[in-house]
Structure 1
Amino acid sequence: MDLNLPNPVRPAFSEPLSEDHVIVNIGPSHPATHGTVQIIAELDGERVVRTDIHPGYLHRGFEKECEDHTWHNLIPYVDRLNYVSALINDFAYCDAVERLMGIEITPRTKYLRTLLAEYSRIVDHMTCTAAALMELGAMTAFLYLVTIRDAMYEHLADLTGARVTYSYGRIGGLARDLPDGWLKRLEEILVQSDDFLGRVHGLVDRNRIFIDRMRNVGVLSSATAVNWGFTGPVLRSTGVARDLRKDTPYLAYAELDFEVPVGIKGDNYDRYFVRMREIDESKHMIRQLVDMLEPGPINVDDRRCTLPDKQYVYTEIESLINHFKLIMEGPQVPAGDIYVAHEAANGELGFYLVSTGSGTPYKVHVRAPSFVHLGGAHLMLDGGQLADIIPTFGQINMIGGECDR
C-alpha cells in the first residue's frame, strides 16, 4: 500500500487497541450475514470492543442504471431493492411518479395496493423473525413461520404470475386484477397463520433461553435511534411511535383502524415483539380492506401512462401509435422533482425522483431503511458478546438489495 497517496485504502482497523485483542472478519460470505455484508470486529476474548460494517457488496449500480431506462421499465429493478416485500417498493415508486404526473389512482387500486402492502409486510416480518429464531436454534418456530410464509408466496404468485419479485405495480394502476377465489384463499391463509403464530408465541415468548439471549441485548435509546435516522421496527422498539402510515397517511391508511406497536427498552426482544404485533395489526387491516373493496377499474384512463386495450391497438391507428410511444419512449413525466416515502417493512422507504420532462428519469435516489440502519448498527453491537452479533444483525433485518451503493 502506498501511504503517500492522497486517500490511501486501508483496513478499517489497522491495529487493535490492545495487544490482547484480535481483529476478525465476519462475512461477507458467512451465511449468517445474509451474504453481502462484512463485519470487521475487534474482540477482547468473547467481548466485542468495536465493529466496522461494510455493506454494498452487490455492486449493481441500481440508481445509475435507472437513468437509462423508461419510467415503466424501472419497476423490475425497484422490485429487487427489498426482495422480501417487493410490492411495497413497487407501490412507493409508482406513487412518486404518479404525483409528479398529477395522477390520482382509482379507488379499487388504492384499496388493493394497501391490502397487498400489508400482506407483504406480514411476509417480510415472518421471514425476518423466522431467520432470527433459527439462528438462535429455535428450528421448530422457524418451520412454523416459513410454512405460512411460503403459503403467502404461492398465493401472491397466483395473483402476480411471479415469485418474490413481482413487477406487479404500474404507473397509474396495477398489472392485473384479482383472480377468482383469491380473497377466499386469503382468509384461509390468515386463519391458518393465527394458529401457527400462536404456536410460535407459545414456544418462545416466555422461553428462558430466548429471553436470556434477547433481553438487554443490542439496546438502543430513543434519542440515539432518532439521531441516527432509524425508522420502522428498529425505531419503534425504543418506544417512539413513528409510523408514516399514521403520521403522513397515504393510499387508504387514513380510513383504517390500527395501532402502532412500540417497545420499552429498544433491545432485540422488543424488536421481535414489535414485528410480531405488527403482523397482527396488518391482518386486522387486511380484513378491513377486503370489506372496502368495490368493483371498478384498476388503471386510470390516461393515455400518458396506461396502455390502450389490445382490441383498440389492433383496430385504431391512434391507439397503435399511443401503445408504440409508451413502449418505446415511456411515459413523458413533467419536469420537476419529488420525494415520496412509504412505511416499508423495515422503515421509511423514500424515492427522490428528478425529471426533465422526458421518458427516462434524470435522477433516481432511494432512501433505503436497511442502508441507514447499517450505518448505526455498530451502536447495537459494540460492547456486546461475539455470540450476540448474529441475533442482533438478524433483528436489524438488513436486506442486501437496499444497501447497493
Structure 2
Amino acid sequence: MNAEKQFKGRKAVLSAVLCISVFLIAMTCQTAQSEDWPGFMGPNGDGSVSKAGLARTWSSSGPKVLWKVDTGPGFGGPAIADGKVYLLDRIKGKSDVLRAFDLKTGKEEWSSSYDAPGRVSHPGSRSTPFVSDGHVYTVGTFGQLYCFSIKTHKPVWNKDLIADFGAKRGGWGFGQSPLVVDDLVVVSIQSGKNGLAAFNKLTGKVAWKSWPIGGSDCYTSPMLTTIAGVRQIVMFHKGVVAGVDPKNGKLLWEYAGYKGKRPIPNPVVMADGRIFLTSGYGYGCAMIKVTKSGDSFRVKQIFNDGRSGSKVPPAIQYDGHIYSNTETGDSLQCLSADGEVKWKTGRKLDLSLGSLLIADDLLFVLGGKSGILHLVEASPKGFNELAQAKLLGGREIWAPMALSNGLLVIRDQSQMKCVDVAKK
C-alpha cells in the first residue's frame, strides 16, 4: 500500500514537472519570437517593442560596438529573425543583393543577387526585408518582388511589379517594404487600375488585387493593424489613406482629405482608431478617426494643418502620444492625440530626417546628418536626453533601425553596425 502511494506521489510530481517544463518551453518560444524584428517597423509594424530590458544610459564612449560590415549606399533597413540579420543591398547600377549575417558576430553567412540595372535619384536600396517561415521577401529599387529560401539561399519565386502589373515607378524608385499577413505577402502595385496585390507567400500565385488607392508613387508600405475590432491593412498613397480587408482586398474605408505630395512615412495608428498622417514639402500633418457602425466604417477628420511634417521617417506613438522627426527646423516633437505640441527641440538638436524607434519607454533617435544616436525619454513632460553617442557618418543616414535581444542594428551609406544597448 505504501509502495502504491509512493508511486502515485512520484507520478504526480513527474506530471507537474512535465507541465512546468512544457510551459517554460512555450514561454521561451514566445519570448524568442517576440524578440525578432522580422520586417519594416518591427514585430508590431509600428516601430516599437516592449519589455526589451535596455540600459537607460551609456558610458562616455557610448554603447559597445559588437561589429560593423561594409555596405553599398542605400536606405533599406535591416530585418532580424532567429539570430540572423537580413539586408537588401545594391550594387550600383547593376543588381540587388540580399545579404544574411550572424547577429552576434556580423559574419556574412550567405547572399543572393539578381540583375536590376538602372539608376535613380539618391541611389541604393530602399526596402526592408520581411522574414517569415523560412523565407525572406524583398522589393527592389526597380520593382522586383522576390521570395528567397533561407535553407537553400536561392530565389523561390519572383514578380516584376512594373512588367507584370503596370506599377508606376517614381523618380526615387520603389521605396516600399513587403508585408506578410498569414499565408500572403502584400505589396503596392499602384497603377491607376489597382492599389495593392497579395500573393501566396510560398508559390507567388496572385490571391487578390485591390482597387486603386490615391496616386502612383510606391514610397509607402502596407501595414497590418486592427481598427474598431477589425483586422485590416492600412495603405497611404498620394492623396488617400485607406483600409483594406487582408482576406480579399476589399476596400473598407478611405480618406482623401490630406493632400500630401509625396508621402513616404507610414501612418501612425492609435488604439482608439485615430490615425496620424505626415509628409514633407510643407504639407504638415493630419489626424483622422476611423469608427465602425454596423457593417460600415466612418472617417472623421480631427485636424489637418501645416505643422509637424516629416519628410522621410515615420512618426511613432507611445502611451497615447506621437513622436515625430519633422523637416521644419530639424525638430523632434511630441504631440498629443489631439495635435497639441507638448514639446519640441527646435534647431538645437539636428536630426535631419533620421529614424526613430521606441523600446519600453526609451526613444532612440538617429541623427540623419550627424550619425549621432540619441537616447531620449519617451514622455510628454519634456525633452529629456539620457545619453548620446556618435556611431555613424557621412550623409543621408535615413535607414530605419532594428532591435533584437538588446542589440541595435543601424546603417549609413557605407556600413552597417550592431551595438549592445542591453541592461547589464
Structure 3
Amino acid sequence: MRQLTRPQTLDLVAATDEAAKRLDGIALRTPLQASKRLSREFGANVLIKREDMQEVRSFKVRGAYNKISSLSAEDRRRGVVCASAGNHAQGVAFACSELRIKSSIFMPAITPTQKIERVKQFGGEYVEIHLVGDSYDEASQAALKLCEDRDAVFVHPFDDRLTIAGQATIGKEIFEDLQGELDAVFVAVGGGGLASGIGCYLKERRPEISVIGAEPAGSPSMQASLRADRVVTLEEIDTFVDGAAVKTVGQTTFELCRRCLDRVVVVPEGKVCATLIELYQNEGIIAEPAGALSVSALQEAADEIKGKTVVCVLSGGNNDILRYPEIMERSLVYQGRKHYFIVDFAQKPGQLRRFVDQALGPTDDIVRFEYIKKTNKERGAALIGIELKNSRDLDPLLKRIHDIQLNCRRLSSEELLYDYLI
C-alpha cells in the first residue's frame, strides 16, 4: 500500500470537515450498532455503521448534497445531470429538491422499480428521469452526452473530490464516536468514492487502522485496477449487486484507494445473498446487496480481526422486495443446499415413487419438478430441484441415486440452463 503525501490527506480532511458543516441538518449522523451475533461469530467487537437509516436509505446523500450545494449560482441555473445505479440518483434528487435545482438523472433500465419510484418521490418537479442501457457505465455515457448538449453540470457519483469529501464524513463520524479506538473498517467498493473518502480520512487520523474494501465477485473493477496499477475497464460484469457494479472505477478514487486501502476482498454474490438474509433474520436490517458487502467480507479476514474493534459500513438499504425470491435462491445455491438434476425416467408407472422413496433422504425436499411425458419415447426427462437441510447431505444423495441406477445428471453452474434457473 502506497502512502498519501501529507498535503493530499490534509486537504481531504479539511474538505471533509467543511462537508460535515454543509451536511449538518441534511444527512443523519447514523448510529454505530453493536452486533452481538457477529461479535460472537468472529471473536471481535463488531459494529455496524447504519447508513441505511438515511432518509434516502444510503450514504449517497452525503456526497451528492456536498457537491451540489457547493455549486455557484450560475452553475445552479445551468442545472445538473447525473448517472446512477439508483442510490446516487436519490441523493441528487433529494439535494436538487432541497436546493430547487433542475436535474436530469440517468439510470440503467434494469434499475429496481423501488429505486426509480423513490427518485421520483424525492425529486418531484425538479427531476427528469431517463432509463438507459443495462449498466451504470452505459447510463453514464448517455448522461455525459446530454450534459454536453445542455451545458449542464455533471454530478459524478464517485470520481469527484467534493463527492468523496461528503462520503468521508462517515469516517469522521466513526472516528469521533469511537474516539479513534478502532482497529479496522470494512467498506463496500463500487466506483471507489465511499472507500477512498473513509479510507483516507481514517488513515490521516490514525494510520494503523486497517481499511478493507469489499467488491462483488461479478464486478471486481477496483481489485483488477489495483493489480494492474492503473485503471482498467472490465469487459463484462454481473449487475446483481447493482449498487457496486461498475466496469470502470474513477481515476481519482483509484489514486486514493491504492494509497489508503490495505486490500480489497472479493465477495461471491451468493455470499452477499446469505448475508442479506442473516441481517434480516437476526438484526432486522433490510440491506441491499451492495449494503451487505462489508459484512460479507468479514469471513475473509476472520483471523486478523479476532479481539479487535471492527466497523462494517452498511452503505444502503434500498432493496426491492420483489428481489427476495432470487436472493433466497442464490443464497441456498451458495451454501450448497440447493441443486438441480435432469433425471431420465423410464415411461412406466412407479418411477417417480422409486425416486422419492429410494433416492431422497429424510430431510431432502423437492422444490421444483418439471416433466412432460413423451408418448412416442420409452423414456422422458424431468428437471428436479432439491433443497437439502445441510450441504453435507449432497454426497449421500448422489450415492443413493447411483445405487438405484437412475440415469441422472446434476446441472453445473457453467450451463446455460442453470443460469435460467437461478
Comparing 1, 2, 3 on FRET efficiency 1/(1 + (r/R0)^6) of positions 111 and 247 (r between Cβ atoms, R0 = 25 Å, to 0.05), the highest sits with 3
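Matching task: 22.0 is the computed value of mean count of other Cβ atoms within 10 Å over residues 143-150. Pick the structure from 1, 2, 3.
Details: 1: 18.9; 2: 22.0; 3: 15.4.
For mean count of other Cβ atoms within 10 Å over residues 143-150, the value 22.0 is produced by structure 2.
Bear in mind that the values in this text are calculations on the coordinates, not laboratory data. Only a predicted model underlies this, so the values are computations on that prediction, with no experimental measurement involved. Cβ atoms are built from the backbone, for glycine too; each structure is taken alone.
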